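J.: Some structures are shown below for you to check.
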Structure P
Amino acid sequence: MDKLIIEGGVPLTGSIDISGSKNAALPILFAAILSGEPVRLCNIPNLRDIHTTLSLLNLLGCPCEYDEGRVTVTPGELLPEAPYDMVRTMRASVLCLGPLLARIGQARVALPGGCAIGARPVDQHLKGLELMGARFELEQGYILGRCRKLHGARITFDMPTVGGTENLLMAAALAEGDTVLENAAREPEVTDLANFLIACGARIEGQGTSRIYVSGINSLRGVEYSVMPDRIEAGTFLAAAGLTGGELLLRGCPVNELESVILKLRDMGMDIDVLPDGVLAKCARPLRCVDVKTEPYPGFPTDMQAQIMALMCLAEGAGVVEERIFENRFMHVLELVRMGADIRISGHTALVRGVRRLTGAPVMASDLRASASLVLAGLAAGGTTEIRRIYHLDRGYEKIEAKLARVGARIRREKE
């Protein structure tokens, strides 16, 4: 198991290329199951979750391999089972459920794992697929689904769910008749999935809104498609520029998809300018705390909550962070407190009072975005920070220590 060692206190300066989006690439990879022809994907990040997905696709009968950001998926004779040993570390594995039911009418998928940030049930996925004609049983930790042929339906989600919207969007692409998804997730990654399916020939309208229309067709064609850049990685590096008092040019930064984050960082005192070759982020004056409330897109993303909290730890004044998406996403707080942060938690709310300095300490990562917040804090802290259990970090950030080292960070990876 690896750990990161960070000698903090160095302003970061230089340029960083933003990788492809993990949260967009995963559903698009599973959507390749729907095609009867080879699918070629570009800008795929080199991440642990990506390679887990490729292994699962191979197991399901879709031969594929990774080659420097490119993946070719060649659907073959599909098999219905996604075993527990393959999916236990990755929440997104449940996204093979809709495509398998749409293509072969059966699926046996282990209940998924992933980050321990609270309950993320799949009931909205199953309810929607049942309205489309599927029947489910839970059997020894597996979801066993069957159908003769999925048909269109009007489906209203109890709350916006990214995974649920993606699963039903994929299933509806090959269902008989028309499907309407009400209260659908509006996240850019859902839009990217819809755009990929449209490139394959699917008939979809309304992506990016809360109502999506899908007219099912018999088959999808192969296509070459480039995945969108990772808005959360970009947001994390924006925060790194502010926290270290540096100046970073982010090439390939998805500006429109990061609007809520950029507005909040500007409120804190950062200068963020959109240039022809990227986004320039710097901070020439003291930061100030703000209030943050996580919400579904286009609100402030829960995946940036831990990072902006790290930024507020060294800002002037006090701010309230309210987590409204997941009930267990403050596990990074105790580790930040170990480094000298002043944070108090009450239910789903954290009160952050800025301090003059953070001090390096040994800390433990609990989930993907918590890991990122500890890296940010370590970059700004005096002394040495040692971050353990960084396998979480490797699930969502491509070569983060190499990218940071190239802009001046004193960071290295070691074996525990």
Structure Q
Amino acid sequence: MTGRDRLVALGQWIGLGSLVGVICGAASALFLWLLERATAFREGHEAIVYALPIAGLAIGWLYERYGGSVRSGSNLIVDTIHDDGPELPLRMAPMVMIGTVLTHVFGGSAGREGTAVQMGASLTDWVSHRLRVGKNVRRQLLAAGVAGGFGSVFGTPVAGAVFGLEFVVLGRIEYDALVPALVASVVGDLTTRALGIVHTHYPAATNVPLTPLLLLKWLIFAAAVAVVTTVFIELTHFIRKRGEIHIPRLPLRMFLGGLVVVGLWKLVGTSDYLGLGMPTIVRAFEDPALPPYAFALKLAFTAITLGAGFLGGEVTPLFFVGATLGSVLARLLGIPLALGAGVGLAAVFAASANTPLALSIMAIELLGAPVFPHVAIVCVVAYVLTGHRSIYPAQRLWTGKGGGSRFRDVALRDLTAAPAAKTERPPT
């Protein structure tokens, strides 16, 4: 490729990436604006939480009747990127946005990343098909849509770009989509901010030098993160799978899940574990009196909400779980509270989504450079210890985490049933 060809290719990617970024940023801005008002309304009218089962019945009926493949959520995006599947339904964007906002209005414990990623990918794929781009360009633009959605909804453009390249395949980074993903994420973030969205400010991490003793503490910390991550993934998948077997109708599953969440809400006697839980996340950085069981309660609320079929992402609830777990571990291990909460915030999601690089970068963007290298160590170790499981079962496995076998794009959901022929030993 000549220098002129490279300039033309770069110009094409800047143009397409910018278009994707504006679309993703505008969609995220609208979504975050609605989400803020939904949360404010619920907090001002807490009795509405009693209607969560009825909301589940209505959302479930809507998705059962009109959702189709949209019900697969982020896993549909992963499958489409890998298999060059049919065009993502454009209705995914409004349906997931409305469903997530309703989930938050009525008190479901869910996040926002999944919604932003699905909106970004579906809108981007609609544009790709209107422009009649080729297979490879479409694939790269889908990664850019994921990056644009993630980066704009959290205000972390570099982490968004890396997330779009990292979350699809374990053991391989999709570098061919690097430029459009970075452009889309940066432009998406700029668009969201230009539309008046202000992201949550987290306390800065403490500047602490890495020592052999602190390294040992981080290894213990990472092991605890891996255990909690494993519990969350397995519990969420268990609730979803058993529900599908014993209660085939989605509306009824969501109705019953809503009943359980309402029962837990009354049992614990606080609304701290409903919705996003942002106040508690920030509190984890500053309050040594934070209840040590807070992470477990949020884990339970979220696993039930998402396992029952309610809409929303996992990231912010896992930030809650990670920050509150990190607060507990920091107190036990003698680590500065803000540093422990910040590392935990990033590491739980890094292990859950198999994205240690993206979340290490995200921690730096949110908390400042002093969090590095602590967060990178814990994210990587927790990622390895969590094994071949994920909140995204459609993720493909390229290289085993423990080394050894290489896999030929085996989906994690199929790994246990994959025949031996799907793996091969790496060359020696």
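J.: For structures P, Q, calculate FRET efficiency 1/(1 + (r/R0)^6) of positions 9 and 265 (r between Cβ atoms, R0 = 25 Å, to 0.05) and state which one comes out highest.
T.: By FRET efficiency 1/(1 + (r/R0)^6) of positions 9 and 265 (r between Cβ atoms, R0 = 25 Å, to 0.05), the leading structure of P, Q is P.
J.: Out of P, Q, which has the highest value for FRET efficiency 1/(1 + (r/R0)^6) of positions 33 and 57 (r between Cβ atoms, R0 = 25 Å, to 0.05)?
T.: Between P, Q, the highest calculated value is found for P.
J.: Given a value of 2.8 for distance in nm of label points 7 Å out along Cα→Cβ at positions 49 and 361, calculated from one of P, Q, which structure does it belong to?
T.: P
J.: Can you spot which of P, Q the value -22500 was calculated from, given it is helix-only ellipticity at 222 nm (-39500 (n - 2.57) for each DSSP H run of 4 or more, over all residues; to 500)?
T.: Value -22500 for helix-only ellipticity at 222 nm (-39500 (n - 2.57) for each DSSP H run of 4 or more, over all residues; to 500) corresponds to Q out of P, Q.
J.: Out of P, Q, choose the structure whose coordinates give Cα extents along the principal axes in Å equal to 64, 57, 50 when calculated.
T.: Source structure for this number: Q.
Where a number appears in this text, it was derived from the coordinates with a stated rule and is not lab data. Predicted model only: the values in this text are computed from it and were never measured. Cβ atoms are built from the backbone, for glycine too; each structure is taken alone.
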